[in-house]
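Read-outs: derived from the displayed coordinates by stated rules, not from any lab. Here the structure is a predicted model, which means the values were calculated and not measured. Cβ atoms are built from the backbone, for glycine too; each structure is taken alone.
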Structure I
Amino acid sequence: MKGCRPLTRAEVDLVTSHLRYGHNGVRNSAFFTVGLMTGFRVSELLSVDISDVFQCGRVVDAVTVRRSAMKGKGEGRTVKLNAKAKEALASWVEERGVVDGPLFCSTAGKRISRVQVWRIFNRAFEAIEMTGTLGTHCMRKTFASRMYDGLGGDLINLQKALGHKWITSTSQYLSFKEDEINDALDQL
């Protein structure tokens, strides 16, 4: 997380487009989109099974990551799926063509690893010549940034959205807002 930065909307569009048309494009762009729209960590997303998101022939309204897959393993977390996340998941589940097993898997049907996700994203970042400290955690940082703005700067609700136990963890996600803080100080 340290140093990793949130992505701009233009960067999100570029990465999504690049991922969509590469090898395993539907899976990779679905992973990226769901990560951006839920704020789940990579390891949490990788723990999700198809049956967690696809039931009775449709994508569910919310997805729950079990406690055992959560950082700290304190408790599970349920996040509502918005229209973009549902659309990405529906496309991937349809292409995958099976109704059980890991959601994000290789062509052999095995759950992909965090390292493999990092490689996929790193290749995309390099291909579109993005700069700065980038990695898989950019999805979560982007989610945090967008939620913070969408919540009108409400740190307590952002803490809940990120599933943090401590508010200090949440405030660390906003380190990229330092320029805004410094500008506000100059206005005093």
Structure II
Amino acid sequence: MSTSCEVRDRYLKIYQAAFDEVVATYVEAGVLAGIELRLSPIDKNAISAWSKEWMGKSAKQKHGEWHWDKMVAKRIKRCKKFDLAIWGDGILCGLSLGLVTRGKKTVRMNYLQACPVKHPLEKQIAAIAVAVAIAVGQRVGADHVAIFNPVNEKVENHYRKLGFERRKLYRGFVKNAMYMDVPSRD
């Protein structure tokens, strides 16, 4: 039986491989217009950047301020937590927090937020986070990527454009979630 540290280490390797794949794909596609994309787990550097650059600046977000430091700390012992910091030219541009479900059927994105002030990766955060979640899903054999609790209809419509839809999966146990199938790796 694996210890929790071994499980976390195994998942961090899976996440890092997904991060590397997505960065390489974006660079190869040339869609970043010279912006340096970096993906990492939400670590002390990300929490520090969030605190300095985002705190108190979420006026444009009607759902209010999310306290990423507390959300990450609350999940610190979850071995399969899926946490993602999206950096553009050294600026923290996006954060996502979720997990790979127990049966590895779903990569959940419980929280997803773009920086509330202008940043180098404007309007690309959700697409990048979804690309990473798909890459993780392919590596663990997941069937779905899920986004939970879209904050309003505009956000929900944005997720639809990325390929998500509301579906009742798993006997309708989960409410207010949008799903997309994880495509096979060709």
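Suppose you compute helix-only ellipticity at 222 nm (-39500 (n - 2.57) for each DSSP H run of 4 or more, over all residues; to 500) for every structure in I, II: which one lands on -15500?
The read-out comes from structure I.
Suppose you compute relative contact order in percent (Cα under 8 Å, 6 or more apart) for every structure in I, II: which one lands on 27? Each step should come with its number before you reach the end.
Numbers: I: 27; II: 18.
So the calculation was done on I.
Out of I, II, which one gives 23, 20, 18 for semi-axes √(5λ) of the Cα gyration tensor in Å as computed from the coordinates?
Derived from II, not from the others.
Of the structures I, II, report the one carrying the highest value of distance in nm of label points 7 Å out along Cα→Cβ at positions 145 and 169.
I
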